[in-house]
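Each in structure tokens, the structures are laid out below.
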Structure 1
Amino acid sequence: MTSFGNEGRKWANLGDAIWDGPGEHIAIEFGGPRNVTRVTYTEFRTRVTAIAAWLEGRTEESESVAIIGRNSPTWLTAFFAVMSTGRVAVPLSHKAPEAALRAMIVDANARQVLVDEASSIQPANARGLEVQSLASLPSTPMHSPLGRSRPTRPGDLAMILYTSGSTGGPKGVELSHGSHLWVQSVLLDGADDAGTVLVAAPLYHMNALSNAQTTLARGATLRLLPSFDADAFIDAIDEGATSVTGVPPMFALVLGRADETGHGPFDAVNDVFIGSAPASEQLLAAIEEAFPHARVAFRYGTSESGPIAFADHPDGLPTPRGSVGVPHPTVRLRLVDTQGQETPSGGVLEISCPGLMNGYRHRPDLSAAITMDGYYHTNDVFDVDKNGFFRFRRRSDDVLVVGGENIAPQAVAQVLESHPDVLQAAVVGIPDAVKGAKPWAEVVLRPRATVNGQDLRDFALAHLEPNAAPRGVFVVPRLPLSTSNKVDLRMVEARIVERLKTTSNPPAQA
């Protein structure tokens, strides 16, 4: 049996990692301000047992079960129930089209599919799948020995998370019970059962899922929104959330909406956890201003290696704004150059820890992601300062070839974001018959800023080589988000291409 637990209790598997304190304590608050559903820990554990018993009568041990739907208590109950029975949980995006969902379901070998009304796959169009509505799952256990947690071995598969891939379609990241019980043990070290944690990002994404799991393992209250909405996020903070989590574009939208509606500062929030994507100095400063009494932590993690990579400095040095911290004492990190040799700064991060994935499902072409000595090659380039603090610079594979020169879009975006009036920037390459590609940008300004696209292009030209400066900068009210609430660069590119088709005088084109 896996030997992780809390307060002396051993967890049989990752689905068993639920707080075992007073049952009347609220586990989940769900919904909007006028229609909040509350689930106690007793109710949550009971529902997990009920769904686990239902699954055991319809699936085999180690079989995959897909879960497709918006955030909800039932979604989380099903997720824990699947793993508690020794089955493999496969959370999938409800925003994905039916063809993409079917491809991932086939890849995961998931015969049983649990859905809500948001999924493009429904019982009526199942066609070879066993599809069950999440709303119809039982909430009361049957009077039978079924539904009890099954002991697992550390290497046994617990869940498969699908991440978008640049080649070959989505990648199924196989994660074991042992890897993420280790994650929980680290995150729970020193944590108490107090507070309310706000989660609005989609649960099929590691950022939200890990935060939800840790909250329910330590006995705090999870304030869960069905999906991200800036107004609902602000309402949940006003109603008592003490910790808030999300990705940078979510916080940019929240701050913009708070400014429009006169909300804030949010004095009652103690912790702000930001992760999964780069954030500008201006955005981080604005978050610190909006949450004046909170510890603002900029986190780094990947689906492949988990959320444990960096920590506070052991000597108590304050983490510089924009840094993810210093290496966590439980992991091994190194930076490597293009030749695979270790370098003190400016290299690609490689990480070795007990939270590493088993591998990519059915993708032998990606076996090089794990090195021969057991490190995950992240493709993320970091700089390290004199005190050992790491700072994300760019993706190593994120390069545009502009007139024969390599240009990193993220580096261009960072220059635009260094302008005091810019909150966010996204830079993409638009195909060009002469140059091969040209960089173009969309930016979101700080409230009441007055600069325009030409001003920002001039600013970029003053700080970049001419080939790297955006050929045009479009000021937009907000950047489009992907299904994981990161900036959707494909949508940014599509919007710019459409504007260039209809704009007779594009801004500052070179």
Structure 2
Amino acid sequence: MTRALTCSSAIALVFLASGASAEVTPKEVWDSWQAMLTSAGQELTVGNTADNGGTLDVTDVQIAYKDDLGGSASVSFDKLSFVDNGDGTVTVTMPESYPIQMVFPSQADGPGSMKLTVSQPGMKIVAGGSASETSYDFTAPAVTVKLDEVTDESGKALDTEADLTMTEATAKYLVIRDGDKTNLDSSFAAKSLALGLSGTDTQGGGGQGKMALTLADLSGTTKGNFLNAEIMANMATALNSGFTMDSMFNFGAMMMDVDITEAAGPTKLVANATGGDFQLAMNKDRMNYGTSLNGAKFTMSGAEIPFPQVEVAFAESGFNILMPVTKSDTPQDFSFLTKVVDFTVSEDVWGLFDPAGSLTREPATVIVDLKGTGFWTQDIMDPSVQMDGAEPPGQLNSLDLVQVLAKAAGAEVSAAGGLTFDNADLQTFAGMPRPDGKITVGIKGANKLVDNLIALGILTEDDAMGFRMGMAMFARPGAGPDELTSEIEFKEGGLFANGQRLQ
């Protein structure tokens, strides 16, 4: 995590000049940029500044960032030019290439340092608007980041090569500064992104590997209110001081090709997908985080795989969580979703335990979609808060099962319903808040699946008998053949199944 934070700060330095701040004149552009850098906790040094009327040239620019754990990142520009276009806008010209250096905290896992070169021939940045509200238009035919050197924790250079290229990139920014607060509204798009990585393990068994990843039709937006570095050091303080962020990233077709050669032999992974997205939003009331990947297929082969290759695919996968993030004494909404839809695996895998094809090969689906209310009794974003103490850090007030579905091998289990919780009663259910409410469970194809598993030798007759007896206790016949239903109800301090009291 600490290395990721340092790396993120370095990446921010790469794009800062293309969207950080600008005003109506070249000098005001540069002044505002300096204010943005220092308010973000970065150190700025400048060799020389020359104002030639309509052009302001700044040379030997060094921007550095250091974290509290010993990590650092820096970027250098030989020359920055701010040119008055005569129409109230300013063109910012950057070098066609510039270096970035990163040093990672010694107590964290991963590399010790990195040196990168960013190349951006033909980049154009035009700033306009007013001193208080500045807009930016950014275009670049291509932006390439090349790994020049990476070392281990001892400083030894590793045999690793990497490069990343983004083509036909465009971006728009609107920056509004108000004291130490900066409001940002931005969007970007790119035709493609390509990442290449290769290397040799010189410390282990001498294995070699390479990876190629491509993404098409990238786009994203970021809106938020950002504060100075001192406040942002404590996320709980930042959220209560007005920090907000709402970001979305989307991509189209994805392809990945991985080749690894080790002593045991080669391993190959090929993956592709039709698209996906990532989102993260935060304010003092909530955090929303989610990802998705659609139309994905993964093919793997290798010396340790007992058949030519394995294929795994799914139509849709997703994860999303919405939850409160600050201390409160009143219930707040939360939700949780995870799903994999139409999951399939190659016939070679099925053949390992079902060569006769007794089980249906229909795609499998798992969906867990929940919502409810609750609140935190502590500021969970405060680094000083201990989440593993004797007292729970929060309270659950209600839980609704919007959709719970598991479907595979011809059987299906679903559940829906809702519960409320009495947090004043921790005795009835042995330290847990007393639930009240009902959950309805539906089961289809269970008996047929059990018969097939017995025929395959996966279940014994005794195991199956115990399973069926348990089903008879907790479920009753449903509307169709081989269908069961069960109503699990919490009421009057007890647990009931289909009206029969179990506790």
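A short reminder: the numbers here are calculations on the coordinates, not readings from a lab. Small disclaimer: the values here were computed from a predicted structure and weren't measured. Cβ atoms are built from the backbone, for glycine too; each structure is taken alone.
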Check: Comparing FRET efficiency 1/(1 + (r/R0)^6) of positions 45 and 413 (r between Cβ atoms, R0 = 41 Å, to 0.05) across 1, 2, which is largest?
Finding: 1
Item checked: For distance in nm of label points 7 Å out along Cα→Cβ at positions 29 and 133 computed as 2.1, the structure of 1, 2 it came from -> 2
Checklist line | Identity of the structure behind 11 (criterion: relative contact order in percent (Cα under 8 Å, 6 or more apart), calculated), options 1, 2 | finding: 1
Notebook entry, point to check: Quick one: Rg/Rh (Cα atoms, Kirkwood Rh) came out at 1.05 when computed from one of 1, 2, so which one is it?
Noted result: 2
Margin query: As an exercise: helix-only ellipticity at 222 nm (-39500 (n - 2.57) for each DSSP H run of 4 or more, over all residues; to 500), calculated from one structure in 1, 2, equals -8000. Which structure is it?
Written below: 1
Next item on the list: Name the one structure among 1, 2 that Rg and Dmax of the Cα atoms in Å, for residues 93-324 alone of 21.2, 66 was derived from.
Entry: 2
Next item on the list: Kindly point out which one of 1, 2 the value 13.2, 40 was derived from, the read-out being Rg and Dmax of the Cα atoms in Å, for residues 213-308 alone.
Entry: 1
Check: Thinking only about distance in nm of label points 7 Å out along Cα→Cβ at positions 85 and 453, which of 1, 2 has the largest value?
Finding: 2
